[in-house]
1. Work out which structure the value 4.2 belongs to, where distance in nm of label points 7 Å out along Cα→Cβ at positions 81 and 241 was derived from one of 1, 2.
2. Between structures 1, 2, where is Kirkwood radius over Cα pairs in Å, for residues 41-176 alone highest?
3. Determine which structure produced the value 11 for relative contact order in percent (Cα under 8 Å, 6 or more apart), calculated from the coordinates; the candidates are 1, 2.
4. Name the one structure among 1, 2 that log10 I(q)/I(0) by the Debye sum over Cα atoms at q = 0.10 Å⁻¹ of -0.87 was derived from.
5. Can you spot which of 1, 2 the value -10500 was calculated from, given it is helix-only ellipticity at 222 nm (-39500 (n - 2.57) for each DSSP H run of 4 or more, over all residues; to 500)?
Structure 1
Amino acid sequence: MELVTNKTLEKLKYDLVRDGLVSFEEIEKAAELASSQNVNIGSILIKSNLITEEKLLKFLESKLHIPYVDLKDYSPDTSCLKYISYNEATKYKIIPLFKIENVLTVAMADPLDLFAIDKIVEKTGCDIEPVVSAESLVMKKIDEYYKNEGSVGQISIEDTQTKFDWQEELHNDVLSDEHIQVLIRAILKQAIMNKVHEMFFEHAINGLSVNFREGNDIVNTGQIPSVLVVPFLSKLKTLSSLDANVCELPQLGKLIFKVDDINLTASISAFPTINGERISLKIYKPPKKLEEIGFEEKQISTLKTAVSNPGITLICGASLAGKTHIIYSLLNEISSPKINIMTIESISKYDLKNVNQCELNENIGFNIEKAMRFIEFQAPDIIYFEGITTKSALDYFGSLVFKNKKLITEFLADNMADLNKKLSYNEFEMFKPLISCIVFVHNQNRIEVFDKTDLSKFLN
């Protein structure tokens, strides 16, 4: 994960001292706290009552000659929300206000974030005119306006409701953007209620099939009619920061939505087939404390000892058993400003404090091979690799352990017998002695943890 900074304040922080708004000692201490807490320096200055938010914004306005806009009672033009996705808005703390001819005016907490501005310019083709606004108000407006316009929005699940069918939303024959979002929300709601974590949208003769994976079976839950297929897929891809105009190439994105005030993340994979684009969606639960997942105190101690010493911690289980959820919970628990933890993932599921998360991007040539070649220059202490996919990756894991690195990865195995069978292959001969801990997720209620001593009993 990137260090949370505010480029504007980083550049102008000593101007605050020169203008007599804060002392040199206060700005240095605020910078140190901001780094340790992974927040931007402006938040520390305000929370410490060293300067008011209003005075800080007025200071930025005078120094940058960029207008300050109080968003408290401001109503953005909702037709402009299409230019910036919900994910981009929350990531860059930016919200579009209005557009005149080819100039899009946006409110930003960090108007010198040129990377964010370049991204929006590239995507929209518009000239961008930034104004300064309070970060808290920008985020509040994002939540308020994107709830129905640019994100899937809130999903409420009543405990008393025992049956729900997303197809009931099809009775509304008004073909509108709002109707499409209600439909997406209904499908996600049924998935959550049915405890489904993976679904597929596939082209059929008369529309788009909506399929849930329940256990090992794929179950058809209904069909989106042909007239709604194009706007449905377009909206789903836009919400996931995918290019809705591209259907001939694979794309990977992320969908964020709320269930009873809990933010959930789903990875979205779009893949071309001869019948049309197939969409796969996987829902990931937010990280929890290890004891809340079901780990016993002794198991947690074994796990933390393993990741404190050179070796490989292997998180095993069947597909959709919850391996990624456990890894994220583990990373969240062991993270510290004093440890350099890095990840290499196809897509980051949740932002983890004090963890440097890296997303692969084949479109620009940042693949697993390149990541493995260059990550050592970052001097990581602990590395999470999303999965073992190649023989070269196995050999590379070994080389890292010999350099005193601690590795975490996941491994697909339906049961312990399947795990033993797979690890008995010749390719794993050099890999097995480097395993310091195995976590096997049998199901939601049963997790086993094996330390080095336990492993010698069944890893031949």
Structure 2
Amino acid sequence: MATLAERLSDYTLSVKYEDLSEEVILEAKKRVVDSLGCALGAFQEPPVKAARKTVVDDHPGRASTILGTDVKTSADMATFANGVMVRYFDYNDTYLSKEPAHPSDNISACLATAEREGKSGKDLLASIAIAYEIQCRLCDAADIRHRGWDHVNYGLVSAALAAGRLIGLSRERLTHAVNISLNSHIAMRQVRAGELSAWKGCSFANAARNAVFSATLASNGMTGPAPIFEGEMGFFKQVSGPFELHVDGFGGRGGTFKLVDTYVKYFPAEYHAQSAIWAALAARKKAGGTKNILSVEVETHEAGYTILGKDKEKWTPSTKETADHSLPYMVGMALLKGRVDNSTYSKRNLGDANVLDFLQKISVREDKALTKEYPRHIANRVRVKLGSGRTVVEQMDIPKGHPANPMTREEVESKFRGLTDRFLSGPRSKKVLDFVWNLDRQKRVDGLFPLCVVE
């Protein structure tokens, strides 16, 4: 019987661009626009600059471009630098299941490899759809965060397969790419516990880098340990526990592609907080300001509580990474300022005594009824008690950007322009958008990168 790595390789090689529906193609293009906006918008942020400097100084090359520049490096290092850019604002898309994920983190690997290999826009779109499919199906299969492992470990599989497909690997070598990638680069969940560091936004970028490197090694004949999932010391026994993955039900094989089930973010905030922000903004309007607020209770589901509301550091965040993973901070800022955007996480706001004092009025608890509805609903309830004795209660179940409440093409474009207007002129921005909306007509994807050079 074929191993899981072999079956995933077979699936990866079996999917054709023609298997993608018009809906999948449109949504894939939206994810590329969204990811480019997030990446270019973060061009000058400190962790992005650190990643770019490391790559430029130590890894010169001529294969793949670092976004926002005309500098080339190796495909794996471009994957890392670009992946850090896509992820930094915590504004790229999300998928929630037994394990949460940010599947657009795969796009940096697909872009860098497609550029190196001279691939077309159709090749790129198919590889993105496959990467999303594999990562999301793995997230459906097993929860690894409660076992202490980071969700990016599933990206070691999805990015290796997507990159390997673009390289043109055989089934045997594609399987070795998975074996090398998954065996050698397991990431711990500590990256998302307590006070969060800059590495929070780099963890998948590093996994994708390792995946591209593993696929490249396999293309040159390197073999990897097998069976990587089922083996005596394999992934099932060491990381996830055993699970079943029915590949024959994947998109293109009788099932629908998971890409259309992923969520685009309206706010730059961890996705479990999106509905809480909407609820807080609605409560703010009814409360008539914040001066009369005595207390705020956020009732959330288990994932919202354990990821965003259980650590004491969430009430005194000293880093952007902690703040955008803090329910009290994001709800507090929505109530205080009437908005949540990238300026919400400025050093000035993080150190504002009035903000920190207000956070002490906020409590977070799990509501088992909301947990029961998760992930069909990613619901949060905000309960505001006022000095007048009145209580304002607002609940949001399905935030903007959810597949049941999707962002339109025009809204995704608006988000892109809002993120990039500091770096791209209006005409240049239009050229980038035109290129992506017409990806299926592009004979090579490398024409995208000169359009993205920061002015």
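Each value in this text was obtained by applying a stated rule to the coordinates, not by laboratory testing. The shown structure was predicted, so the numbers you read here are calculated from the model rather than taken from an experiment. Cβ atoms are built from the backbone, for glycine too; each structure is taken alone.
1. Values: 1: 1.8; 2: 4.2.
It was calculated from structure 2.
2. Numbers: 1: 16.8; 2: 15.4.
Checked 1, 2; max of Kirkwood radius over Cα pairs in Å, for residues 41-176 alone sits with 1.
3. Working: 1: 11; 2: 20.
Answer for the origin of the read-out: 1.
4. Details: 1: -0.87; 2: -0.68.
The structure behind it is 1.
5. Structure of origin is 1.
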